[in-house]
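Down below are the structures I want you to see.
Every number in this text was worked out from the coordinates using simple rules, so none of it is lab data. This structure is a prediction, so every number in the text was calculated from the model and none was measured. Cβ atoms are built from the backbone, for glycine too; each structure is taken alone.
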Structure P
Amino acid sequence: MSIAAAVPASRHAVTFVLITVFLDMVGFGLIMPVLPALITQVGGMSLGDAAFVGGWMFAAFSLGQFLFSPLMGNLSDRFGRRPLLLLAIFGLGVDYLFSALAPTIFWLFVGRVIAGICGSSYVIANAYIADVTEPQDRAKAFGLVGAAFGVGFVLGPAIGGLLGELGPRVPFYVAAGISALNLIYGWLVLPETLPPEKRRAFEWRRSNPFGAFKVFRQYHGVVPLCAVLFVYFTASAVYPAIWPFWGMAKFGWSEAVVGLTLAAFGIITAVFQGVVTGPAVARFGEWRVCLFGMIVAVVVALGYGLAGSLVVVMLLLVVHGPEGFVHPMLVAMMSKVVPDDAQGELQGGISAVMNVAMLIGTVMFSQVFGFFMRDGAVVKSPDMAFFLAAGLLALVLVFYLKVVRRTAGN
């Protein structure tokens, strides 16, 4: 009998976790449009230098998640999903307060590290979803989680951009308040989905951040997909690394316009992941849907680098939607070859891979952006990072085709 059949609250658990992820992303999205202004204000530096710092700040966040996400995933396999999810929400709230009050760049980094350590809500959310869904339904369920992220991005950046007009610290205070409400909500109504008889003993060796990669060697067919996921997330890190800086440098966007573009992307992502994922998988299968998303990823990354106006960017955002298929499809394919009592470990391992990839990608792309925006650069352009990302995405597309063909041959 699957865990999904054993959990009486399964019909409600998915709704609860989707709302939790949504509120987390509203809080996270609030701060994105104003982060460049906050860094330049606190550090007294240019936009190009702020991009360098922003990249290292994101790297600090990713490093914190890499070191602690496997621990969170394995603790959830031992003590249940609920307490670990609440801890993750609490950590995000602390980060927002640190950022709102930070007098120096150092304290901004401290806040990012705290967020990375405790901000593992999506790891627990994915394990939560795996608890209460049958294997054949997980692709659709993971798509709904992605949709919750997207809807959170609709409201978060749009509100953050407007609040940013009042000052770059204001959205951080609001995000802290949202995290507090989310924590109260979870404390009162969030159910536990992993019954005691399905839990397993905690082992430190499973929580070693480097040992987390062992899960990919234990189950046939996971390692190649893990490699695809790694390169894909390295390349797609170009968006969180430079998007606000790029828009301000290339087009002179205000915080409000940055928020507007992020909100538009959130709407499109939510539609594709929440509405289109299920029917697309049923008709074409997971690997084909993932392939289409990767093709779109190459096209739009190149398109952003060549875009000459806000109108073109908005058109590309519409085309960008199917890229949202890639992550939930890869996760769904990997989850099918892992038993129920190791889903938390798998999600922790996936998180470790993603965080290393995002760490490498955000540092690389922010440095590329800053290098080609510096005074005296042979080619001064805000677009070079997007051209590099398009090349990496093309490479991972070719590799993915080889992986699925090899799998089909077996």
Structure Q
Amino acid sequence: MIPLAWEEIEALRLGELRGRPAGGVIRRVHDDSRDARPGDLFVALNTGVRFVSEALEHGAATLVPHDQEAALAALARPVRDRSSAEVVAVVGSTGKTTTKDVLGALCAAVAPTVAAAASKNNELGLPLTVLRLEEDTRVLVTEMGMRGLGQIAELCEIARPTVALVTSIGPEHLELVGSLEDVARANAEAIDALPTGGIAVVPAGEPLLEPFLRADVDVRRFDRGSVERDGDSWCFRVGGEELRLALPFTQRHLAENVLAALTGYHALGLPLERAHEGARRIRLSAWRGEVRELPGGGLVVNDAYNANPTSMRAALLDLSERADGRRRVAILGRMAELGDESARYHAEIASLLDELGIEVVVAVGDEAPAYLAGGDGVTVTDASAFDEIAPLLEPGDAILVKGSRAVGLEGIPILIEKLSQAW
């Protein structure tokens, strides 16, 4: 981290400070007492107040903030002020974390880069990411979540992006923003935050974003439909050049996110001829299309981190493609926060399940039974009811597990793997 003087932190009056770093300088700010060491400031977030003594014993200074979001933002601002890094804000309805992971890997291969970990994209995660900036950092890749109008604008006030990358616009958080037009408006807050001469990377043919594309911003577009598979590689067209890359996954929708990341990478002025180096570094965050082979020739796809109509459709199409003759099983939780249109969107997925002829559909929890409208299936109460799911599974099945984060389906693929050991 770009160092902060202890006196500067004291002057912010953010809460109860204990300890004092040797030399009067803080060189790292974080919220994990287990990793605390001299020169750190451990910020006690949520239940972290219980671990203040542990952090002090490890030699760190500690802060119990009056307001944890405001405290992290106040600490992050001076660090951002002292950095000359290009800052990318990755926003959008689907594919944010994958795009962020890929862009971080591409950039890290050719320049000192900091990228957000996992899905640290909210009022706590974003400033913690900014606080990882080093003096030599050339690129900071952030992810910004949206749960309502104004949230991304607040995050941008801390990170001050120079590049805004919008992955997609689709139905998300409609319960909070009300319409697709306002989904676009909320995500476009990242574009509005750009300085004159900043860069907006946006999907081609997205009319909902057009009103927000400023004349004083360089707009770069990527066409998801242009991505092509060629054997074990994927073909992309970026900046007028053809690229062929080997990727650590086979899902088309993930490869489309790579195109978005490549467009951002090129917009940063980084060398396309070295993109293959970054592609070898790609490691996706957990529960985003993780594919595990099972005994008996089957497989399970853990795509349980989140779900909305766009990502659910993509995952089901991928299941049908990769099944390659195997029986398909879709274990699905609800798509949350879709507001008044929730029933319609769930019904559309039910129609897709029927159209694809998915052999076994398991609906988990509230609203998910709407997936069964197109045909037969099984309903279970929640993710803990694996005993009801297990008898439905057979050796050789191709299984998808997907639902919104609130449903908590991420443990089911692990149970399926354990079950498969007896097959």
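Identify the structure, out of P, Q, from whose coordinates semi-axes √(5λ) of the Cα gyration tensor in Å, for residues 28-203 alone was calculated to give 32, 17, 14.
P
Suppose you compute relative contact order in percent (Cα under 8 Å, 6 or more apart) for every structure in P, Q: which one lands on 29?
Among P, Q, the structure yielding 29 for relative contact order in percent (Cα under 8 Å, 6 or more apart) is P.
Using mean projected area of the Cα convex hull in nm² for the comparison, can you identify which of P, Q gives the largest number?
Top value of mean projected area of the Cα convex hull in nm², among P, Q, belongs to structure Q.
Determine which structure produced the value 16.4 for mean count of other Cβ atoms within 10 Å over residues 52-59, calculated from the coordinates; the candidates are P, Q.
The read-out comes from structure Q.
So helix-only ellipticity at 222 nm (-39500 (n - 2.57) for each DSSP H run of 4 or more, over all residues; to 500), computed for just one structure, reads -9000; which one of P, Q is that?
Derived from the structure labelled Q.
Can you spot which of P, Q the value 27, 17, 13 was calculated from, given it is semi-axes √(5λ) of the Cα gyration tensor in Å, for residues 148-283 alone?
Structure Q accounts for this read-out.
Here FRET efficiency 1/(1 + (r/R0)^6) of positions 172 and 244 (r between Cβ atoms, R0 = 30 Å, to 0.05) has been calculated and equals 0.40, so which of P, Q was it run on?
Of the options listed, only Q reproduces it.
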